[in-house]
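Undergrad: Structures given as structure tokens follow.
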Structure I
Amino acid sequence: MMDDDNFEDFFDEDYDSEELKREMEEENKRVDNLPILKKAYEIYETTNAIVGTINEEDDMLEMRHLMLENAMIIPAKIRRAEAGSLYTLRMESAVIIKIHARELLAQTSFCKHENLSSSDYLDLLRSEIEEFRVLFVEWVNCFDKSDDIPDNWGLFY
């Protein structure tokens, strides 16, 4: 097992742990300030508030859990996409984000139809998802297609 004292032995003598920490903090700040990530967290907060209004006894299909799951996956996948630069990996995350955002939209329709929550609350969430969609399109259009290694699955080429 490696202790902290020996950890720096794996790096060359020019390694600066303080510089690396600063770079990581700057990168975390950059990602935290992305409009798409901020909107994703707003969607999560709104979803969390909405599921709090759904009566557990009326929720036969566990819509509360499904909605929260979808809302939690979105910001996690944004962070995953921002953790690297390879086009294919970023696009994989983008596809997963789109699927979960669309599922959340469908779930708002179901909740409206079944009167599980207030239509006003559900409409607010739908508006937030639409705002997110606009940010999403801008975000995906910034992915660098030239920064990639083909994965032989035939997607995104």
Structure II
Amino acid sequence: MAYKINVNGKGQSVDVEAGTPLLWALRDGLGILGPKFGCGIGQCGACTVHVDGQPVRSCSFPIESVGAAKVVTIEGIGATANGKKIQAAWSELDVAQCGYCQPGQIMSATALLNATPKPADADIDAAMSGNICRCATYTRIRAAIKQASGQKVEA
């Protein structure tokens, strides 16, 4: 079945079966490879994208649930003010090690700044708790979020 979805500001058509997770519609149907497959059950956060500004786990979000919503992936998040700040801070602070989880981390961090412009540590912990980093770069992730929000980064 053909689904019309808006991804990163562009109208797209993807032909997939009903019930197909958004992740596979993006990756296999549209060739958008930034969102990663991690666990397949929405627990690790590697597949995080925004649907109408809200972070969702695309591995467990069915394509038919997108409807008229706007989908933004890691490929498009840099076009937003907070996404650009987060990506810059990630780069400046060398957050990534292996990098596999980083698209999902950046998507969750951007959603956090959109909702809470000056997040406290507890806000960061809550917003990022669903994103797993096997390289354990959590200290750098927190510092990058603080830097992107204009807060002092502790050494």
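Undergrad: Where does the value 3.9 come from, among I, II, when distance in nm of label points 7 Å out along Cα→Cβ at positions 25 and 129 is the thing being computed?
TA: Values: I: 3.9; II: 2.9.
Value 3.9 for distance in nm of label points 7 Å out along Cα→Cβ at positions 25 and 129 corresponds to I out of I, II.
Undergrad: For the read-out P(r) over Cα pairs in 10 Å bins from 0, in percent, a value of 12, 43, 32, 12, 1, 0 was computed from one structure; give its label from I, II. Let's see the in-between values first.
TA: Numbers: I: 10, 31, 25, 20, 11, 4, 0; II: 12, 43, 32, 12, 1, 0.
Attributed to the structure labelled II.
Undergrad: Match the computed value 27 of relative contact order in percent (Cα under 8 Å, 6 or more apart) to one of the structures I, II, and report its label.
TA: Working: I: 27; II: 22.
This value belongs to structure I.
Undergrad: Of structures I, II, which gives 22, 14, 10 when semi-axes √(5λ) of the Cα gyration tensor in Å, for residues 49-120 alone is computed from the coordinates? Intermediate values should be presented prior to the final figure.
TA: Numbers: I: 30, 11, 9; II: 22, 14, 10.
Comparing all candidates, it corresponds to II.
Undergrad: Thinking only about FRET efficiency 1/(1 + (r/R0)^6) of positions 57 and 73 (r between Cβ atoms, R0 = 25 Å, to 0.05), which of I, II has the largest value?
TA: On the way: I: 0.40; II: 1.00.
Looking at the calculated values, the largest one is II.
Undergrad: Now for a separate question. Supply the structure label, taken from I, II, corresponding to helix-only ellipticity at 222 nm (-39500 (n - 2.57) for each DSSP H run of 4 or more, over all residues; to 500) with the calculated value -9000.
TA: Values: I: -23000; II: -9000.
Here the read-out was taken from II.
Computed from the coordinates by the stated procedures, all read-outs in this text should not be read as laboratory data. Since this is a predicted model, take the numbers as computed values, not measurements. Cβ atoms are built from the backbone, for glycine too; each structure is taken alone.
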